[in-house]
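These are the structures in question, set out in turn.
All of the numbers you see were taken from the coordinates with simple rules; none came from a lab. All of these numbers come straight from a predicted model, not from anything done at the bench. Cβ atoms are built from the backbone, for glycine too; each structure is taken alone.
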Structure I
Amino acid sequence: MAMDDGSLGGGFWLRLIGVGVAVVIGAFLVFWLIGSAWYAWGFVGCFIFVGIVLLALGWAYDRRERKQAAAAEDPGPFASGG
């Protein structure tokens with residue numbers, strides 16, 4: 001049986017570094033995308049582009065939430081009728 005010395009272990013630190021790298025890459029991609037839109041279409045075009053992207057993300061999120069809420073309310077075909 002291993003003794004717990006209070007350390008978090010190597011796996012934790014590797015996952016933490018991996019998450020940090022993923023966040024940096026994601027932030028780079030977001031800033032690159034917004035910067036490219038700004039360069040190509042100017043401020044107003046970039047504003048419209050970001051608005052469309054955010055509306056699409058909101059629509060997808062709302063659609064998923066509606067499906068989950070409907071599934072939680074629907075008892076299914078094998079539920080007892082009480």
Structure II
Amino acid sequence: MEKSLETKGKRYIIAENSYWFQDIAHILKNNTNNGYKFETKPVPSWLFGLASFFSSTAKVWKYREGKRYVLDNTRSKNELGL
């Protein structure tokens with residue numbers, strides 16, 4: 001009961017690791033057999049640039065392209081016992 005009071009109202013990152021989208025595509029392609037095809041080639045930078053004129057989502061992805069986001073789940077492990 002004490003543990004739940006400690007964690008009440010907090011937000012936690014629950015993640016095993018950080019992956020590039022291309023790595024995720026390879027994992028899905030190699031470990032699923034459901035008829036879906038997964039593209040594993042990276043999207044060219046110029047295509048993000050072109051699409052960003054028409055789509056706000058593409059504009060965000062253009063900004064994030066090539067940046068690595070590392071997640072730290074230490075607090076989740078310590079406070080939630082994961």
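Numbers at a glance
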| read-out | value |
| --- | --- |
| Of the structures I, II, the one that -13000 was derived from, the read-out being helix-only ellipticity at 222 nm (-39500 (n - 2.57) for each DSSP H run of 4 or more, over all residues; to 500) | II |
| Structure responsible for -0.68, with log10 I(q)/I(0) by the Debye sum over Cα atoms at q = 0.13 Å⁻¹ calculated and labels I, II on offer | II |
| Distance in nm of label points 7 Å out along Cα→Cβ at positions 24 and 56 derived as 2.8 - corresponding label from I, II | I |
